[in-house]
Every structure is written in C-alpha cells, then in structure tokens.
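Only the coordinates and a few stated rules stand behind these numbers; no lab work does. All figures in this text were calculated on a predicted structure; none of them were measured in a lab. Cβ atoms are built from the backbone, for glycine too; each structure is taken alone.
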Structure I
Amino acid sequence: MSRPVALDALGGDHAPRETVAGALLAAAAGVPVVLVGDEERLRRELAEQGGELPVVHAPEVIEMHAPATEVRRRRQASINVAMRLVKEGEAEAAVSMGHSGATMAAALFVLGRIPGFERPAILAEIPSAAPSGRVHLIDAGANADVRPQHLEQFARLGAAYAERMSGVARPRVGLLSIGEEASKGNQLVLEAHPLLAASGLNFVGNVEGRDVLADVADVVVTDGFTGNVVLKLAEGEARILFGWIKEALSGSLKARLGALLVRDALKSLAARMDPAEYGAMPLLGVRGPAFIGHGASERRAVRNALLRAHKMAGSGLMDALSGVE
C-alpha cells in the first residue's frame, strides 16, 4: 500500500466537516489519506460522518488571522506535523486548506528548498485554449517581489510540472509582459527575458495579458504579485460571465427554452471553470509535494486537492526537479 497524503484536517473555514468529508471522498476514490489535527475532534467528526481514516494527533492549529511566523513557535501545529510526515517519509504529500502563508512557511521550514531554486513558487492551473485545456501560471502568489533569476527558476518549475502532470511535451514558456517585443516591459521583465531565452526551455517570448488564456503558451511566468492579480481576475471574470449567461437565459420564454437545450453543456463548462476542479495549488521548489487550497474550500475541492497531490507524488516530478540545477 502506498504512503498516504497528509491532510491538515483542521485548516480552512469549513473544517473539520468539509475537510473530513473530502478526505472520505478521496479515500473512496482510491487515495490513502491520513488526517492531521486534534485527534478527539477528528474522531468525533469521522463518527458523525460514518467513516474511518487514520489520524495523527496535532494539538494546535494556526488560525487564519495568526502571523505565518507562528510555524516556528508552534512546532506541534497541524500544518507542521503534516509537513514532518512528508519529510520523514510517512506521507507522500501534504495538503492544507488553512493559512496559506503558514503553509508556505511550514513547507520551507520543515521540508526546505530544492537545490537550484532560491524561492518556492505557487503554480495555478487556469482553463485555457491550449491543447492541454489549461495554462500553468507561475508564480501565483508566493513572492510579491522577485529578481530576474527567480523568474527563470519559476519557468523551470512550471515547465517540469506541465510536462509531468499535464502531459505537455516540451511546454511552451512565455513571460508575462505589456507587449510581445523583447524591448517591452518593466526592468524585471527586461532583465529576465535574456535569461529565459538562454535557459534551454522552449521559450516563446513575451505574452500579453490578453493572450494568457489563448493557445500561445503552456506556462506563463511572472512575479507573485502580478500572478495573483491575474488569477483572481480570471476567477472573478468567470463568475460574472456565468451570471450574465444565466441572466440572459432566464429572460423571455424563448430564452428559457434555449436554456433547457444547452443546460448540460453549460453545466460541463461551469465544472471545467470551477476552481474546485483543481482543488489546491502546488507549492513548487520545496523538497516534497505541498498543496495550498482556498480557505473557503468545501468537500469537492478537498477531494480534488488530495487526488492531485497523490498524482503529483507518483508522477516523478520531485525527482525531475531535484535533477535540475
């Protein structure tokens, strides 16, 4: 039997009800899961839901309002315990829907960085027109301020992930900028461009914001501040567009009849664009699979995050990244 995925079961706005429910769904889908958190509370939740999963006791949890630096002081916090299980080989990956800053800090503090990568980066998969059906945006929020060499390192992380996890052969890598020309962009972009061009990656040059979701690149590289803005903009625009479509299809009788005809197609499209479909975002560049989910995640997102973490653990990605210097 393979090692389990360690879930910070008390992290998130709806923990432990939704985290436990999502873990049970993942277990039913064949993913071994171990819950990390207050054992009495988790056992009680498992009993109420009629399920059974192994539990590793962690007496503390880092609340959403606490500073991320608490991970250094509270060694027995659930996110630290989950990361230690990965480091010690007792778990294949760690997932948390809790404090994102604390999750990043715990991953760095407990797992450490992979040699050759100065900073870890968050990768977001956004539905796009690319053949794989998604574009890999990196960094999506871990580093607000970076140097040019960090963007080149992020590109290597993103390309390896796209190849191993999304099946993209020789992923096209683009640098997010305000124009396609190499002369366009701020100082960070101007200095990063030649580094990416000389990296040996399949670098396709600058990518403008309007082309991020087009079939232009498989991996789009940027700093964490800009990347997080792009990610939130895409998610917000998707919600608004679906609201407009719903409004348009609920007006006249003809529109309502049309809605019946396209209902299944719209449901499929909505599921594809739902962030819960991906569950959580990987933090790449640390010595072990670590995933950061949204605090408001419910059971479907938790399930999918655990499935994705299990897939990444078995993909050979960590070995591939460890061989990149």
Structure II
Amino acid sequence: MVPEISLQIPVKDGGDDFRICLDSLRKQDTGKIPWELILVDDDSAVPVEDEYNLSFPDTVSIRVIRRKSSGNRPEARNAGWRESTAPLSFLSDGDIRFPANALLKHIEMHRKGLGEVIMGARINGWMNDSTPWQRWFDTRGMGSTAAGPFPGKYFVTGNVSLRTSILKETGGFDPAIDRYGGEDTEFGFRLARTGVSLHWNPDLKVYHLDRVTVREHSRKMVEYGGSGLKYTLNKIPEAKGLLGSRWIEPVFSKPANPAVMAMKVIVKLSLFPPVYRCALRWMEKVGKPSFLFTYLSVGGCLMGLSGRDFE
C-alpha cells in the first residue's frame, strides 16, 4: 500500500512525552487510508526501537532513521522527508499528543485543494493547570485568527503538512541554522517566495506536551536572536524588521526622524539586563499583565541579536 501522508518526527531521548505521542498515533483513524511514520532518531542514548512500543495497525508503515546527532535540527528534519514515499509530508515533533482525526483532517484539506501547505494550531495551554504563560503563548503567530491564508513568517512545524515535492524543490530546512530556533521561520519566508498557497485552520488542533517555563523560553529566545534570527535577517531581504529588529539599529541610522530615534532609545533602554531580569521575576511570580510576556519573548530575541544576555 502506498501511503498518502508521511508523518515525520525527529526525536532524541523522548521519554514519557514521546510515549504519549506514540500512543495517540496508534489511535489515528484515517478511514483505512494508509500512512507512514518516519522517526528520525537523533542519537538517543537508547535506540528508539529498543525503548518504545512501535507496534502499529497494518495501515501504518514505520521506519526509523538512526543518525549520529550533531544537534542540527534542520538536518534531522531533512533526513525525514528525504526518506518519505508519500506525496504529503506532515512535519511534527515527539512531544505532541494527536487527536484521533488529526492525520485524516490534513488529508481531507489537501484533497479539497485548500492549500499546498496546511497548518493548524499547536495548543500549549490545554491542561486544567495551564499557566498564564502557556495560555499567552497560544495567542502568538496566527493564534486564533480565522481560517485562511497565512504569511510565511508564521510557518511553524508541529502541526503542518505540505506536498513532499515542495520540500524537494526548495531543499527543505537550512542546516546552517545549527542552534535553537529559526529554521521554521527561514523556511517559511522561502516558501512564500515560491508562491505556494499557505492555508491556516485553527480547528486543526494538536496538543503540545512541552512544559517550558517563561525563564527557559527567555533563554531560548536569546539563543535564537544571536543565531537563527541573525542568520535569517542577513539571508532573507523580506525578513528585514522581523521581531522589531529595526529598533536596535544605530539611533542615527535612517530614517532618522525624532519619533523613530526616540523609539530606538526606549527599546535600547528596555533591553538593559537589570530591567529585563526585573520583568522576568515579576512575570514568574505574578503572570500579568500579559503584554510583559511579549516584552520578554521579543526582548530576549533582540538581546541575543545585539550580542547580550540577561543572565
């Protein structure tokens, strides 16, 4: 049976979250449509096939790609789609719980021709004890925007599918982004450049098992700012100004009108590490007002981009 869709998951020492992920995938109801699961084992301490139950229904073909990890997420992603035998590739992660109809909904939307790229929501604040931080995170990017086209800068893996041929034609993810973050955004800009249709639907939901704290996220954003964001800004002309990056340019660079110059000064002052640390401690303890989560997230990126850190 030729699979109609290929679900590709890079994983390294996935633990209990990956067990939950696999269990939800065993319950997928695709209406007997065959599909394949490609697991890219990125040098786990114990090989995936030795640690996890990989017994699946007959409609599912499973392959495990074992690779020596260099910590390069784009390379792991690319290893998955290169092994795909299906016309559609679903790009996800090992800390996702999938509703039973997740794959079928993606297949149906592609059959309807709604888009060459179909993206749904990856929900963080789905548990009863979810934090204000997790709930805020679900408003980022496309958030609860109505179904329709979406800009490439909001492309994110986890709950996205596209024609495998698009990955082959574009070369997939850029392995030059070898630290945390940015490979999705960079690829999204290149996708939009090709003119493919990108369709967002918030009713396509998967549930993120990640329990990252606001402090851990801030650390990741600093790393992203100094690596993937900087690389993307240099590579992709359309990315200019992404995440407010224009505000950390020299104060007297053009346009040098008073309003722009004043804004640059305010942003630079707000990125002083003591100011950032105070806001971070407040939000860890109080969790509001929510706009400070935006400040911490974007501010972390801009600190990394400018070569600074809050620690």
I, II: which one has distance in nm of label points 7 Å out along Cα→Cβ at positions 72 and 128, as calculated, at 3.6? I
If we compute relative contact order in percent (Cα under 8 Å, 6 or more apart) for structures I, II, which one ends up with the highest value? I
Which structure, out of I, II, was semi-axes √(5λ) of the Cα gyration tensor in Å calculated from, if the result is 32, 28, 17? I
Structure with the greatest value (metric distance in nm of label points 7 Å out along Cα→Cβ at positions 144 and 176, set I, II): II
Which of I, II yields -11000 [helix-only ellipticity at 222 nm (-39500 (n - 2.57) for each DSSP H run of 4 or more, over all residues; to 500), calculated]: II
